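What follows are several structures.
A short reminder: the numbers here are calculations on the coordinates, not readings from a lab. What you see is a predicted model; the values in this text were computed from it and never measured. Cβ atoms are built from the backbone, for glycine too; each structure is taken alone.
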Structure I
Amino acid sequence: MTSPAAGAVDPRPVKLSCRNLWKVFGPHARDFMKQHEGSVTSADLDRAHLVGAVRGASLEVREGEIFIVMGLSGSGKSTLVRCLSRLIEPTTGELTFDGKDLLKASEAELIDIRRHKMGMVFQHFALLPHLNVQENVAFPLFIQGIAKAERDQRARQMIELVGLQGRERHFPSELSGGQQQRVGIARSLAVEPEIWFLDEPFSALDPLIRREMQSELMRLQNVLKKTIVFITHDFDEAIRLADRIAIMKDGEIIQIGTPEQLVINPATDYVAEFTRDVNRAKVLSAESLMGPATPAASKYTAVPAKAKITSFAADIVESPKPFAVVDGNGKVIGEVTPKAVIDLLSGRGWSAAA
């Protein structure tokens, strides 16, 4: 996964966006929000006996990125993703998909978009128990009215893609949890979606299978380059997968940034608490830990500015000299000392570049 440097403009087109999006539960919520011109306080909602599940959310998801929405249980992350796909109706705000107003789409248009442009995977696999693997994967294509020969061919391709070839005739009850989730992933990919919504897809799996499925997702993304909105409450999972992360609390998006940006510059104490126990060597890059280059830096071992500390930690801690940090053109822009890496690994702290 690659993301633009901090402060750089991402050249990829925006695939999905929302502005000041609200989902308020309770009687006459839409009228209430109109009366308040789409902006209310928690006290306003409490007095009206309404619940603000999503509050003024604004975000942009760019083509080909893995955008993770995370927060604790009840933070509003799952409600937000359902609003983004219009599985539930936002109360107010703006929502666009490929530059088109998704809130103005008719029910027929929404059905067509979901069938042909959106893929969805949820925590519970929701496989049809009376259908085998191939039939489950081909099911959304059957709903689309695609001829049997074509849907069977595409289903076999997806089954091979997720590593389940040879199990086409197995039923869900004959599969492990990880295999069942692979079937769910293959089924959602069968429609060749332009955007892929994954709502805590691995949280029901045990830790070893969960990590295996994270690796599988990254492998698939390297092949397919999908636009992905991924929901999780696990920050370790988020930093492993994400291009960018939005952290939610009480229905609000608190901060959006790359994993590195969230660790270096948490916007609030809440975000800082989320990142407190993160293995910083896995998140921070060489440019975050570097100091000014000395005249001798050009003779040192070179590491790319975006290289994570873990990728060269073992080598530098045994080195008597710093490593030079180079940009994409091979130009030296700073240097990292063995002491700085050792301090980071030992938890004694680190100093981000100004």
Structure II
Amino acid sequence: MGQKRAILCGYYGEGNGGDEALLASVLQMLPKEITPIVLSGNPVPTRDRYNVESCDRRSVWSVIRALRASDFFIWGGGSLMQDTTSLRNPFYYGGLMALAQQRGLQTIAWAQGIGSLKYSPTRWVTRRALQGCTAVSVRDRVSAELLDRWHIPTLVAPDPVWALQAKPVKGLWELPAPKVAVTLRAHPQLTSKRLSNLTNALINFQKATQTCILLVPFQPNRDEAITHSVASQLPGSHRIISPEDPRELKGLFRGVEMAIGMRYHSLIMAAAEECHCFALSYDQKVSQLMEDLAVPGWEIEQLPDDPHLITKAWIEQYVNGEALTPTQIQSLRDRALMHQERLREALLH
């Protein structure tokens, strides 16, 4: 029997550190008997970084050729089926899944975070796509509860990035210690006033703790403006740092005492590397992670107007907060590997 081929479909090649971490995770977990074809927004860097075949996810003909050459189609992690960011997402990803199913490929929804789905057409598309899948796994209980209501069998396990193998970041240990990582992202809820309050709070925090601030834009083409704005006002030691390799991005948090994060995967990476964490939530997935891990933080729209209150909360977490224990982290990593078992069952049965 020849080598089987699987299309990996996600928000890959768009410079988003979290989605690149998901791609690295699925490639790490993919059975060696399966050859991946990655649909990417930027195929050449994807091919070169991961040593895989890659094609342009925006090219209809490239995608059709990949479908013709493949045996499996995999949604490779993340919040692909949600209509909060864009109404187009469920129709794009759901359309590709439907096309793969029509062509007779076995389809897998892997490590998904389903929702939010505010509109009935996007709910319908999502439900139909998932009903046609050979195997489904999700990364959170809210997604699992939705699929249970739809009578779709699913495995629920922690996000696979918990189990991603981290790599050290060259030069990180040469920066002053202690270090605190800050990950902000552009978002309508993060108004100029709220950003100003966060910046002033961070200035006060740095003065009080004498920490080196690492500003980490997870998606540089969207986050760099905010990152540079904050960096230009910090009085003490700081560095803007954004490794392209997602394994190094995770490894960055090994040398950090605390992480203040908006990005979902920044908090997972930080918690996995025993950092104290403080969350700024713009989305249900971040809020749910805060609840599951007992991470302190605020919804962005509930951010205090007084920067001193923000600073006080950060100092409290920095001084007295508790990171996850090694036992808790190992449990999350072990359970995240259940996604790997689901892949093997679906691909090698």
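Here are the numbers for the structure shown:
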quantity	calculated
Top of I, II by Cα Rg over 2.2 N^0.38 Å, for residues 47-198 alone, largest first	II
Given -10500 for helix-only ellipticity at 222 nm (-39500 (n - 2.57) for each DSSP H run of 4 or more, over all residues; to 500), calculated: source structure among I, II	I
Parent structure of the calculated result 0.65, given that FRET efficiency 1/(1 + (r/R0)^6) of positions 63 and 247 (r between Cβ atoms, R0 = 30 Å, to 0.05) is the read-out and I, II the choices	II
Answer label among I, II for the case where log10 I(q)/I(0) by the Debye sum over Cα atoms at q = 0.09 Å⁻¹, calculated from the coordinates, equals -0.48	II
If mean count of other Cβ atoms within 10 Å over residues 191-198 is computed and equals 20.8, the structure in I, II	I
Source structure (of I, II) for mean count of other Cβ atoms within 10 Å over residues 103-110, computed value 21.8	II
